[in-house]
Structure I
Amino acid sequence: MNVKNLGSGGDKVRIEEMRPRELRRAIGKHPLCYVPMGLIEWHGNHNPLGTDMTRAHYICVQAAEKSGGVVLPAQYIGGPGYSAYEGTITYRPKLVEEFLVQTMQNLEKMGFKIVIIFMSHCGPAQDQAFEQAVHRFTSSSKLKVALVKYQDLFDQDRSGHGGSGETSINMAMGMDVSLEEFEPTRPDILMYEVPRRDDAWDFEYPFEWHWKEDVAKNSSLEAGRKLILKATEKLAKLARQMESDL
């Protein structure tokens, strides 16, 4: 993952970098786990396909460095979004729900007492699957689970899917953004045929894409840094509050 400054050189927070005893110590200090959830999805021809999942992981790592805790790797198992758009990978909502339930089961087994699930990809199918998973699991568990949606952290960003907000954040994370490839009118999109399933959650979106703004003009590194800082502070504050309530 080509992302800058994921770690500050202090205590490790990324579980994939920890040895078993380091994980044990981390849980002993802060029994908190961040679960970054995103998607591989089209966000304009100027943005990488991993926009959602990379942002989720980046924000969670930055928050954990403030609050303590452990961060799982970025996940791209998510419900239907722009399923017919080039490069997009989506899963059935029932599979997404089961994945989350089993993830929480494993985290509880490991000794975590708090789980913060950051939904960097949202939408009707995604929201329903995540909410059902959390309800299903917490109804018979003492694990404290918070479900945090992208818009809860970036409520000041109204630029929309692939817009200047998401693009600016990608720039601040050091991702490979190409503003030269932004197409203000009728972007060139390869569309797939997506069959309708029984749950009717596949979105084909056969219409032409229309941007709300001039993304190339409105995106900036500084704007992205401000959005990331505000989101990180909100997430870390929530984590500290949940831990103080144990």
Structure II
Amino acid sequence: MSMKAGKPVYIEKPMAASYEDCARINRISQETGIPCFVAYYRRYLPYFQKVRQMVEDGEIGNVINIQIRFAQPPRALDYNSTNLPWRVQPDIAGGGYFYDLAPHQLDLLQDMFGCILEAQGYKSNRGGLYPAEDTISACFKFDSGLPGSGSWCFVAHESAKEDRIEIIGDKGMICFSVFTYDPIALHTERGREEFLPENPPHVQLPLIKAVVEHLQGKAVCTCDGISATPTNWVMDRILDKL
């Protein structure tokens, strides 16, 4: 409705509850000529730009594998079966917490390494707290042939809590988090080095600035519906929705 009324839109991530819905939004944007932006703000944060810089500078040589590991305990609201959070209601959210948190991880990796063209996964509900999946394993391949894998568990014990992505190269490895902003660890023949770039207090500010400059004709913001859609495709493939 907004784009048909001539108003640019800024959509929370993920862009929609399904890949098909993303395609419909992009079609309306194309038909109306009105831009659609998606809030994958982590692309613009100094923390993740540092990771990109190290990869592009060849700090770990040729990248040969990507691994995502994420685990967290259930939230207090997850135990209230009569009033479950909307994020674990697939008919509203598209999936469970995977559909809420994994988009940030998958978008960052595709922004760094290109689109994922192959993906498959295995989902299960191990906790029985809500109807959505709570444990997922996946493998995927980028358009360059770079392979990757991921595991997510949203009913883990506190001792298993983890937020980690490993970028493995033939000359080293980069380890970083997506939500906890632990120090970025660079492992090379020099040993272990840590970096912790400071993010702005308002984390969406850099992206909002880019959107405003795009609308003013001063720059081009690439965090749009077209670039956001592949993440929904990957998630839908992993959850066997496509």
Quiz item: Here mean count of other Cβ atoms within 10 Å over residues 92-99 was calculated and came to 18.1; which of the structures I, II was it taken from?
Solution: I
Self-check item: Structure responsible for 5.2, with distance in nm of label points 7 Å out along Cα→Cβ at positions 20 and 196 calculated and labels I, II on offer
Solution: I
Quiz item: helix-only ellipticity at 222 nm (-39500 (n - 2.57) for each DSSP H run of 4 or more, over all residues; to 500) was computed and gave -13000; which structure, I, II, did it come from?
Solution: I
Quiz item: Which of I, II yields 10, 31, 34, 21, 4, 0 for P(r) over Cα pairs in 10 Å bins from 0, in percent, for residues 100-219 alone, as computed?
Solution: II
Quiz item: Between structures I, II, where is relative contact order in percent (Cα under 8 Å, 6 or more apart) highest?
Solution: II
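Throughout, read-outs are computed from the coordinates displayed, never taken from laboratory work. None of the values given here were measured: they were computed from a predicted structure. Cβ atoms are built from the backbone, for glycine too; each structure is taken alone.
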